[in-house]
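Visitor: Scrolling down, you'll hit the structures one after another.
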Structure I
Amino acid sequence: MIIRKANIGDAEAITTYLLLAMGDIIYQFIGRKNDEQAKAFMLHFVKGRNNQYAYENCWVAEDDHRVVAAACCYEGGMLRQLRRPVLDYIKNEYQHTLSLEDETQEGEVYLDCLCVDPSQQGKGIGSKMLQFLINEYLLKQNHPLGLLVDPDRLAARRLYLRMGFRVMGHKDFAGKKMEHLQINQN
């Protein structure tokens with residue numbers, strides 16, 4: 001297995017994994033529960049540039065020439081700039097105004113989404129991907145890595161805590177009470 005920066009050719013796989021990681025939150029974005037529209041929406045942004053879901057902000061794990069996991073992360077201080085095209089698109093295309101809380105902030109690299117292909121879960125791919133991101137951002141660049149986790153997603157929460165993340169507090173995001181976790185050098 002290799003972990004590498006994503007390219008535009010990975011867009012379909014990344015879209016699938018980001019949608020799995022987001023769950024029902026995506027329906028709030030488009031203002032309706034429609035899987036085809038949700039996929040088209042996300043694919044539009046993954047293929048694009050200069051937005052929070054762009055392939056340029058993603059890493060993929062590839063096994064036997066197949067993308068089996070994806071992670072999307074970016075500098076937290078860039079959230080509003082990267083989110084603006086998404087909110088503008090929602091307003092123009094769906095006639096829907098979405099108001100979201102800031103899920104990250106200046107001073108951390110934000111892990112927006114991480115997902116492993118359901119058929120590949122339990123093989124340590126998520127742990128390897130997370131360790132890679134910790135090495136890339138925390139150890140090499142000395143940037144804390146932060147994320148939000150739904151406390152009801154017990155397996156994901158356990159993984160993050162086992163990898164060294166600590167609970168920094170709680171944040172409301174898209175109508176859910178989430179835990180803000182972070183790993184840093186301290």
Structure II
Amino acid sequence: MNIEQLVKPFSLLFDLKNGLSDDIESTKRNLSKMKGMYADNEALESILEKEDTLAYEFYELELPNEDNNLLFGTSIVYPGKVGNEFFMTKGHFHNVIDTAEVYYCLSGEGYLLMENPEGDWAAEEFTPGKAVYAPGRYAHRSVNIGDEPLVTFFVFRADAGHDYGTIEEKGFRKLIVDNSGKVEIVDNPKWKNNR
């Protein structure tokens with residue numbers, strides 16, 4: 001690393017309740033950018049005919065993509081459902097697949113849904129104050145099961161990158177759904193076992 005790439009100390013403000021920041025711009029994902037992520041395509045299209053709802057947004061730093069830097073930010077998944085499936089993030093593997101990531105729940109309730117290429121999966125609950133560790137090799141997605149925004153703070157190594165394409169192509173093995181008011185984890189009928 002040369003001297004021009006040195007990162008100087010800095011700070012950013014993230015609201016502890018809603019996760020929002022006036023210091024940097026968020027990336028917004030409306031439901032129109034979530035096509036193919038939900039099991040019920042008809043339910044998604046029905047929502048989109050009325051409004052292109054904001055499903056989630058996140059803040060992520062721009063630092064030199066080096067393994068000695070850490071990227072961090074907040075993710076805000078808004079409450080809502082597509083069919084019986086709760087609003088969620090797209091989810092991703094890291095390009096450097098062995099990269100782990102830590103999420104800390106600031107507010108709301110939900111799950112971090114995870115799976116690896118070898119077939120293991122897990123769903124760890126988010127409640128305020130709970131930290132969840134996503135090991136390397138595990139794709140991960142945040143799912144909001146509550147009536148208020150699910151806000152998490154995350155951190156991972158800066159050179160890890162994001163592989164959204166694998167999830168866009170095959171989905172996650174499991175879905176988190178509302179079954180008559182009860183949260184359930186079920187098999188994804190659209191999951192493609194081709195990796």
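Bear in mind these aren't lab numbers, they're just calculated from the coordinates by the rules spelled out. Values in this document were obtained by computation on a predicted structure and should not be read as measured data. Cβ atoms are built from the backbone, for glycine too; each structure is taken alone.
Visitor: To test your reading of the models, identify which of I, II gives 0.95 for FRET efficiency 1/(1 + (r/R0)^6) of positions 107 and 171 (r between Cβ atoms, R0 = 25 Å, to 0.05) when calculated.
Guide: Of the structures listed, the value fits I.
Visitor: Out of I, II, which structure matches 3.1 when distance in nm of label points 7 Å out along Cα→Cβ at positions 83 and 99 is calculated?
Guide: II
Visitor: Suppose you compute Rg/Rh (Cα atoms, Kirkwood Rh), for residues 91-154 alone for every structure in I, II: which one lands on 0.98?
Guide: Computing Rg/Rh (Cα atoms, Kirkwood Rh), for residues 91-154 alone on every structure in I, II gives 0.98 only for II.
Visitor: When mean projected area of the Cα convex hull in nm² is calculated for each of the structures I, II, which structure yields the highest value?
Guide: Comparing I, II, the top value of mean projected area of the Cα convex hull in nm² belongs to II.
Visitor: Match the computed value 3.7 of distance in nm of label points 7 Å out along Cα→Cβ at positions 43 and 139 to one of the structures I, II, and report its label.
Guide: This figure was derived from I.
Visitor: helix-only ellipticity at 222 nm (-39500 (n - 2.57) for each DSSP H run of 4 or more, over all residues; to 500) was computed and gave -2000; which structure, I, II, did it come from?
Guide: II
Visitor: Match the computed value 0.25 of FRET efficiency 1/(1 + (r/R0)^6) of positions 75 and 123 (r between Cβ atoms, R0 = 25 Å, to 0.05) to one of the structures I, II, and report its label.
Guide: Label of the originating structure: I.
Visitor: Going by relative contact order in percent (Cα under 8 Å, 6 or more apart), which of structures I, II comes out largest?
Guide: The structure with the largest value is II.
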